[in-house]
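Peer 1: Just below sit the structures, each encoded as structure tokens.
Rule-based calculations on the coordinates, nothing more; no lab input. What you see is a predicted model, and the numbers here were worked out from it, not measured in a lab. Cβ atoms are built from the backbone, for glycine too; each structure is taken alone.
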Structure I
Amino acid sequence: MLNDAQDTVRALMHASRLGVDSHGIRLTRYYCDMLTKGGVNKSPSRLFEQTAPSTGRLNADFGLAHSSSYQAMREAINLARVTGIGAVTVHHSTHFGAAGAYALEAAELGFVGLVFSNSDPAVALSGGSQPFHGTNPLAMAAPVQNAKPWLLDMSTSSIPFNRVKLNRSLDLPLPAEVALDSEGQPTQNALAARFLQPLGGLNYGYKGAALAGMVTILAGILAGADPDPLMASTDQAQKGEKRQNVGHMMIALNPAHFVGQKNFESGLAVYLELLRASPTTSADKTLLAPGDKEWAEYEHRKKFGIPVDRDTELFLEIKY
């Protein structure tokens, strides 16, 4: 249980340090509720099975997902050291927080990391009036020569639903075309929002819905987890009414087995230099690669601290 707590704190602090507040320490209450009410297994017996030279499966036994996810990525890395690629699925898992935490685990060891996770229905199909897919995040991290890793961490929905909950706490409106009310109508009222639009919004949501389906196939069905429409909700898990069977996919790619470690990292550095020097539409505009904003926020928060929304602050004060 100690390792579970340490890994959970590590994943939450990853998000809070990089400015992903929707998946940072504000989720402390959610995980505490699941632990006390039975939404997760306090003492899981996780089981990893290598199924082929480059593949494996991890049964998370309904424990906190952060330890399972770090373990699955470490197993994928171990496979990739030998064969060049490692792919490990996770089943009987739960909400794992920010996907980028586990992709970064690979990049910091010199590997390219890919992460996928399905989740309970919270996102409409393009033109749909009811939730069907989960927010189904995907992440990728890659090592860069003499620099912080390239880091992509995104949901396939317009925004994560935890962003809706955060805006409720902060009493802030939502951006346009990201959320729907109980009648399936667009709303910017965080209190009225019941589910989300897929990435791409009203006109191009079919792209986000297709990506969500891809994640469902890779992280859910291929892993033996529940497909999104059949999965128990996060609210049910938080109340201890029913455990979720969430699925993840962790992939590690070893550059040494492809173009070579040095060539990959230096080549990526050249690519990023070209990207950031690309012409802009205005003189005061700065072009950023995935991760640039987050790493800048990391440096800022290292100096000035991590802001905490009032609801989380009150919970931590009362609880601890």
Structure II
Amino acid sequence: MITSHLGELFALLTAFFWTTTSLSFQQATRRSGVLSVNVLRLIIAFVIYALISYFSRGMFLPFDASVHQWIWMSLSGIVGFVFGDYFLLKSYEFISARISMLLMSLSAPIAALISWIFLGESMSFISLIAMFITIFGITVVITEKKKLDEEKLGSKNKKFQFSFSPKGMLFAFLGSLGQALGLVLSKYGMQDYNVFAATQIRIIASSIGFVILISLIKRWPKVKQTVKDSISIKFILVGSIFGPFLGVYTSLLSVKYTSVGIASTIMAIIPVLIIPPAILIYKEKVTLKEVIGAFIALTGIGLFFIQ
């Protein structure tokens, strides 16, 4: 069973890694801002990859990659990290990591659609049912509403509003779009190339992208200020190890051994994994409806492993 579900297992491992990195970056982003956290985490990951590549492959950079791999993996890094992760981390300024990751789960059907159109990947009937159940669970959570006190509103009509910031939810959705497209581009660009080296190319391209962006908008003083903040650096270091390093590596292993749609959907288990620390560590209030929705999503994930 293990060998027949390697892609699914790597996706599950990715979810655990990204749960840790989401909680870490949520704290760092609220202290230091999204751009500072982004560029520092990628620089840290760049150094880690270069050192490991040198001792394991005898070269600091993936010089053995083809032009095809450099172009498409670089594009994948820019789309997935610079665009996708920028908006994901930006969403942390308005909504919690738990809700952000719920919306990020929408990358699963987006990725499945894109990979079906451009890569010709298809999913079995059970896989499609599993995806539907997972997305339904996510919908249950993000459509949780609260009734406003009509007396405070000065209106005789009952009104409702989302419990979460619309701007934060929009940013998280854009992040899911970037992640989905980034994974599809990765699978197309990687082909049979070394997964570790392919991930390194993504890190290199996205690091350069953020350095250029921060230089253009002249935000280096803010980055320097973040470096001096020992608390932010600790969160960024932990998030970098479990995110751009371990998480991204296992995510590419996942799409290598299974379809992009299945891998993306299993990575959606993060909202379930993030509930216990959200309650115990960050003292967030979680409604029964949110818990039910999260476990509906978990049921959908489980269906992928019974095929």
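Peer 1: Quick check: 1.06 is what I get for Rg/Rh (Cα atoms, Kirkwood Rh), for residues 90-193 alone, calculated from one of I, II. Which structure matches? Let's see the in-between values first.
Peer 2: Details: I: 1.06; II: 1.13.
Structure I accounts for this read-out.
Peer 1: In terms of distance in nm of label points 7 Å out along Cα→Cβ at positions 34 and 202, which of structures I, II is highest?
Peer 2: I
Peer 1: Another question, if that's okay. Thinking of I, II, which structure, once relative contact order in percent (Cα under 8 Å, 6 or more apart) is computed, gives back 22? Working shown, then result.
Peer 2: Values: I: 22; II: 41.
It must be structure I, since only it matches.
Peer 1: Which structure, out of I, II, was helix-only ellipticity at 222 nm (-39500 (n - 2.57) for each DSSP H run of 4 or more, over all residues; to 500) derived from, given a value of -12000?
Peer 2: Of the options listed, only I reproduces it.
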